[in-house]
Structure P
Amino acid sequence: MKILAVEDDKKVAQALKKGLESERYDVQIAPTGEIGFYLLATQTFDLVLLDLMLPGRSGLEILAALRARRDRTPVLILTAKDAVEDRVVGLDSGADDYLVKPFAFPELLARIRALLRRGTNGQVLKLKLADLEMDLIGRAVARAGKVLSLTAKEFDLLEYLLRNQDRIVTREMLARDVWKETQRATPLDNVIDVHVARIRKKVDEPFAVKLLRTIRGVGFILTEGKG
């Protein structure tokens, strides 16, 4: 799940990024209203954390522009403005939830999970292959009931493989779609191979049935099939 945090306070932004990435969310920071506005116009996010008092465009201006083009991406306002009138204005402007700073991080996570569930609109919430299961909202992975500990990048890589299960995935596809590297001078093959090896160690090594296979000279396939 991809989250945009529009936050100009560097300490708060860094704390959000570190905390959310530790929960395996893909987090992008916009330090100004203008950057946040641009990112929302050019990229797709699953949720937006939006400060109201920003340099450049205000949070309310960004929210108004988002809703004016009928973009229903869930928006959670994070602000120090705690007056009832401010909450009413934020919610009436199209925000889905409102959290006053300072806040407890577990509460933020709970609200994020609630908004992601509410904003899925028919999207797949879980991916499964054999006894391997991935919860996309909770960012959790388990095999045969055993919870697996994955880094954010490992989670993204495994999610991509699960979405393409029973199909060969090339290193070029992974570099483009998971690492978002399209203009790199040198290939990411070694980096990709290291991450695949780490996933294999966690997903396959402790279990009798192996799901992740390397197709020599081509790429990888996540499958329950024989061979």
Structure Q
Amino acid sequence: MPEWKKAGNLVASTVANLKEHIDKDMPHVLIDARDLDAAEKEHIKGAASIPLSEIVPAKDRLPGDKKAPIIIYSDSAKTSEDAFKTVRKWGYPNVAYLTGGIEAWKNAGNPVMSGELKQNIVYASKPRPGEVGVEDFKNIAETFPKDKFILDVRDEDEAADGMFKGAKNIPTQEIKAKLADIPKDKEIIAHCSTGVRAEIAYHALKEAGYKARFLNAKIKIDKDGKYEITKE
């Protein structure tokens, strides 16, 4: 996934992922890329209106924090993808477009709102519930206490490039189906490559009754288990 993103390829977000961000108040930016008239008739709660035709002049409205998760939706795949490509070129690695757009959101039974959309985009990266400190994580990764369990929630191809010794790889999207493979008598410490997927995994584990925390930082691991953590 990191290499895919670096190449500027399209990244899609599911309705379930967006709903989780909204329901759990996970910091994110939601952009409605349709014309203003259509957006005011019905839109997703919390969305800011930036029509595709106006997205370039609106560059300064986006967060200064380039790590901010940004989700773009429309009623047209092409509109969503074009908006995604523009924002991605500005250096936002965690931008994605909503698969199926607002219709997929409604078809899943989720509510929409009508009326004026917000114009100001405010993104505040705040300490997340369950976030493990970098130094604490390093200590766990290097000593691997018996009461801890490191869960690598990156995709399999990412994990193949290098993992922590003793860690287990279960991609975020497979966690709910593989809970039997995760020990319940230990504290689960989840990590991915940026912290975004690890946070989603953390919530899934908490809902299943696990004691868990997650690393909210960029991390690179090589074949020898050597790692580099960057906290932005």
Structure R
Amino acid sequence: MGKDVIVACDFAGRDETLQFLSRFTGRKPFIKIGMELFYAEGPDIVRELKARGHRIFLDLKLHDIPNTVRKAMRVLSSLDADLVNLHAAGTADMMKAALEGLTRPDGTRPLLIAVTQLTSTSQERMERELLIERPMAEVVLRYAENARQAGLDGVVCSPLEAGEVHAACGADFLTVTPGVRFSTGSIGDQVRVTTPARARELGSDYIVVGRPITAAEDPVRAYELCVEDFVG
């Protein structure tokens, strides 16, 4: 898997999703299926979009006791997604259990990555609400190192932290980075954000882009511009 743009298909249901994706008559984008769409349509939406030729990032952010996550990942492994995630805050035991559950009997599995800190979380909120008083970059780096030691393939982090994660965990350790906006756009509910070009410079492997593409007047052109800026 090379550097790419992942389009966040945060739609309410199947019809809206298919209508949006039908605009892409050439290259089929790598897409993210998050909680809203998955909870609305169930596993069949993953199977259908995979069958239509899209690579799938299944963004469900599992976070529970190790045995529960192991069993849930065993179910998700049958959907043939390309990328699956969980919360690194669930600790190394949970991450190891997830890896066990995600691995199929033949040894194959989707890539597994861990969310470090959400890009909507600021330093002030992390300290006041989560009682984590270390600097954001230090917290993200520690969570990333825990994920690497547990055997995961990478993390979800802000582009601002991608370079440090690679320096600590290796060039092959994936950084999947939301919090990307065009320079002329609103940042919405994100806090730690950059542009696609800046994310490339900072070392992101994949950027996840939602509303700047899905809510654009011409989503296909917005996607193409994002790919040009990030992939080159």
Out of P, Q, R, which one gives 0.65 for FRET efficiency 1/(1 + (r/R0)^6) of positions 4 and 36 (r between Cβ atoms, R0 = 25 Å, to 0.05) as computed from the coordinates?
R
Candidates P, Q, R; distance in nm of label points 7 Å out along Cα→Cβ at positions 108 and 196 computed = 3.0; producing structure is R
For distance in nm of label points 7 Å out along Cα→Cβ at positions 92 and 164, the calculated result is 3.1, so let me know which of P, Q, R that is.
Q
State the single structure among P, Q, R that was used to calculate semi-axes √(5λ) of the Cα gyration tensor in Å, for residues 68-155 alone, giving 27, 12, 11.
R
At a computed 34, 19, 15 (semi-axes √(5λ) of the Cα gyration tensor in Å), which of P, Q, R
Q
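None of the figures in this text is laboratory data; all of them are computed from the coordinates on show. Bear in mind the structure is a predicted one, so any value in this text is a computation, not a measurement. Cβ atoms are built from the backbone, for glycine too; each structure is taken alone.
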